[in-house]
Structure 1
Amino acid sequence: MRPADPATGELRGGGDRYGYYVLAVLMSVYALNFIDRQLITILAPDLKRDLGISDSDFGFLYGTAFGVFYAVFGIPLGKLSDHWSRVRLLAIGLALWSAMTALSGLAKSFAQLGAARIGVGVGEATASPCAYSLISDYFPPHRRATAIAIYSAGLYIGGGISLYFGSAISAEWNAHFAGGSAPLGIVGWQAAFLAMGIPGLLLALLVATLREPPRGRFDPAHEDDGAGHINPLRDFARSLESVLPPFTLMASARNGVGALTVNLGGAVGAAAIAWGMALLTGDWIQWIAFALGCYAVFSWGQNLRLNDKATFDAVCRSQALVGITLGYGLVTIVGYAMTAFAPLYAIEVLGADPREAGFVLGGAGTLGGILGVIGSGAAADRLAGGDRDYRRIWVIAAAAAGSALLYSLMFTATSRPLYYALNFIGWIFFSATLGGSSGAVVNAVPARVRGVATSGFILGSTMLGLALGPYSGGKFSTLFGDLGAGLLVLLAVIPFGLIALGIAERDLRKRRQESGVSSA
């Protein structure tokens, strides 16, 4: 195994103090990531009233507008994180998404808020590829799942902070300026966006001071061979070109007429899906955005296969990685829909005061999320000891089944205390799926492609979970006239997620057997 480079000044080993300092900063970044992403949920009643939007429109703002661009830009940004300064890239991304969150507070229409959400998605696409890769170079393989789970706890801390402080800032602002004397005519929900976005600009300065560790520090030296021959920014530009229409056509044309024809076929297929679904649902902007994301992913995969076959094989042809990504992605269709509408259900269905809902649901999400993600990460590391990575899948599958059961009870609850209690337990199970999945992903691929693999993993949960879950939950809610029933329909995808996880488990078990290690 490769030791740390003395020239960097890094301490040796995965448990040094500086490594944990970096982990604490990265967890804070992830907390801000989810504050800015989740804040919109507690403000939903005010947004629906002031902007005149429906549940499905809100699902689009929370999920699709953010998620599609988060996924699409995550691909080239993940590639950039494999070959450029991860610290610098993360600091730039944090500054961008924080600024766009603040700008959300100046939105006066559905379209303006949607544009700001797109900017938040692009900025946040830098976070996990950079963080996963940095953590993998500060902690050895047998401790990565635990370290990444601790990082992931920032998600739930941020979610809780956003719900509590978002509702409190909005309520206090509206109470203080009840006479309509607010500066620039800003109302409570706008003030909440402004207040939550500004701290990220300060944290970006701290992130920029972190040390960049040797890449592949704890991995076999041959895994990182050839990385020094890549021009990072030129490679990023090429990667961006491969996902951003209409430049995708130029990128495919460089590989010949056949490649261009295939790419055009992908574009036509995505457009046909968008047309059909838009005619069926009447939601043109949702399906245009979703089709754009699907076409971008298709173009990226084609470009990667033609120009970087080694990475394509390591990421796209890994049954384990694809199975984990699809399995977790299908589970998050349910999870993201529940996350998006849980505050709205408490307020509109159970009659909770927004500040009460923000405080209780925020606290439950924080505590339950931390317990679930760290506990599952530690459990996955323990179960996978002795080169048994396939056992990490057991943790993900058990957590997915448990979260489905809890949500089925939660959205049939008729009392707020029961609803709040089920929400807390549900967060433990849902967050446990992430704790198990994240560690499985970084250990399933070589060091040189972890950024791309992480982007692919995030891509699955985003294009499936964020781009479809909240919108679908809102759409079914509108159709049924019942928010709880609309959300519960989504539980039908859980069995398919478990099947995908089963495929991943089988592939990891097969790899172990082929490596000559006897099965336990």
Structure 2
Amino acid sequence: MTKTIPAQTPIAIIGTGFSGLGMGIKLKEAGFTDFVILEQSDDVGGTWHENHYPGCACDVQSALYSFSFEQNPNWSRMFAQQKEIKAYLKACAEKYGLMAHIRLNTHVAGARFNEAGQSWTIETVDGPSLWQYMKKRGLNPGDQLDRSDTELPEFQQFESSIVVSGMGGLSTPAYPNIKGLETFTGKSFHSQDWDHDYDLKGKRVAVIGTGASAIQFVPEVAKGAVRLDLYQRTPPWIMPKPDRSITPVERALFRRVPQTLNVLRNSIYWMLEARVLGFVINPRILKLGELQARRHIRSQIRDPELRRKVTPDFDFGCKRVLISNNYYPALTQDNVNVLTDGVQEVRGNIIVDSKGVEREVDCIIYGTGFKAQDPIPRGVVYGRKGLDLLDAWKDGAEAYKGTTVSGFPNFFMLMGPNTGLGHSSMVYMIESQVQYVLDAIRKMKRKGWQSVEVKAEAQSRYNASVHARLGDSVWQTGGCKSWYVNENGRNTTLWPGFTWQFRQQTRSFDAAVYRCMPGHDRAKASTGIMAAGSEQGKATVPA
């Protein structure tokens, strides 16, 4: 049974991935105990709960892809798989007492800023009821809801002084725009919504897309499918995956001498940071990576025609570089066809390519990724004067330090625009932002501010500097079209530098570039965020 949410809740956090849980943990450490964490799914974990397709694993080493304050000596592999990462996050939620704050099966349908009270009205709906309704209506996540529909589940509301969004940029599935797709008579699902009850053994399977998820699940699907048609639009660069089991002796050493795990973590961190030299500073350095990727193709694929199909025609690093040891071997199997002519339309259970070739299939799996350019769907977040966040982002998503947006007071984003990485662990960036948001909340309490809003000119200056640094990066000059860049050619996704530079920027809340509105009086202010924490609690700065 879903727990109720108090009508007045000082702080509302959305999501229980690394962002939401990290924010909750640090709030509690700082003495702020009156907050709620909203989760639309039936368990914690964020993307590591939502994505459970066969072969799902992290592409950053486990030792670094974890909280700095809660390092795990028990990882079984250098690159942890989905179940292990989800278990780690669940253990963190339980250890730090967050389960009492979490409301599962609670979908955030909207958040609207009230200028009179300088607070947010948050609208929620029961998740399972909503998914059942959407399935009945043929709607996908992120689609607009018809509020006049009498069958739409009932919505609930509560007020919050502060909203912290932990909704990741890769959370809304993207589906291809293909003629007749809705008429398909077989089974179909997105990689994020994997149907484990559907047995792929002996089936004719079509996979559309060759992104990071497909690279992991295609080898698993190929094991059982009688035929696998892989529709590839653009091949990715793929490097060997330096994965291995972590031995019992190593795990015992990490447990008994934690400093050894910290040494491993730091060595991985600085090794990955070196990649920035190629991505941003001098893309010519990436030629070394391209040579290794080409050797990887040659060593695993003998057929010249298949080699040609899977070799990219753009610079190494322009798109996300993937890692795999079993993807190329899977493509060489007799039951796998790599098709590069695209999909023209679907007729019943037949897929027709651009050359008119027809292929009957039993199942379509979408490996088409996520709506990275629209991380928050339209109609969800409304700021001053009812401005939809997507209208504020009409030229592309942007925020000050990837965290705050002018016109949206007391609204903080974790993993916001231009905080993504092409080289290292997002957990490091998340911890940096958590520290920034926490310092803002502590200063609001200490100064008696009812709201804080970044000034438009500060946001513009900051983003101008970010995009100036992105201009010569491989993501802009590498000759590819990627989800990093929007339709206007603007990279709204990636951070153009070393992660330690971002941490320096977010170490403390710079109130001088914000409009900080005091409460109407200190007594009234104490009923909101001011009463949510105690001066005794001090946050630890992530290492």
Where does the value -8500 come from, among 1, 2, when helix-only ellipticity at 222 nm (-39500 (n - 2.57) for each DSSP H run of 4 or more, over all residues; to 500) is the thing being computed? 2
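Computing log10 I(q)/I(0) by the Debye sum over Cα atoms at q = 0.14, 0.22 Å⁻¹, for residues 159-206 alone gives -0.58, -0.99 for which of 1, 2?
Of the structures listed, the value fits 2.
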Given 0.20 for FRET efficiency 1/(1 + (r/R0)^6) of positions 31 and 319 (r between Cβ atoms, R0 = 35 Å, to 0.05), calculated: source structure among 1, 2: 2
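Figure out for me which of the structures 1, 2 the number 30, 17, 11 belongs to, where semi-axes √(5λ) of the Cα gyration tensor in Å, for residues 191-254 alone was derived from the coordinates. Write down the numbers at each step before the final one.
On the way: 1: 32, 26, 9; 2: 30, 17, 11.
Corresponding structure: 2.
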Read-out FRET efficiency 1/(1 + (r/R0)^6) of positions 175 and 239 (r between Cβ atoms, R0 = 35 Å, to 0.05), computed value 0.80, structure in 1, 2: 2
Source structure (of 1, 2) for log10 I(q)/I(0) by the Debye sum over Cα atoms at q = 0.11, 0.14, 0.15, 0.22 Å⁻¹, for residues 303-422 alone, computed value -0.67, -0.87, -0.91, -1.28: 2
Looking at structures 1, 2, which one was distance in nm of label points 7 Å out along Cα→Cβ at positions 103 and 511 calculated from, given that it came out as 4.0? 1
Read-out FRET efficiency 1/(1 + (r/R0)^6) of positions 79 and 367 (r between Cβ atoms, R0 = 30 Å, to 0.05), computed value 0.25, structure in 1, 2: 1
semi-axes √(5λ) of the Cα gyration tensor in Å, calculated, reads 34, 26, 24; among 1, 2 the input was structure 1
Between 1, 2, which one scores greatest on relative contact order in percent (Cα under 8 Å, 6 or more apart)? 1
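Every number here is computed from the coordinates shown, using simple stated rules; none is lab data. Just so it is clear, the structure is predicted and the values come from calculations on it, not from any experiment. Cβ atoms are built from the backbone, for glycine too; each structure is taken alone.
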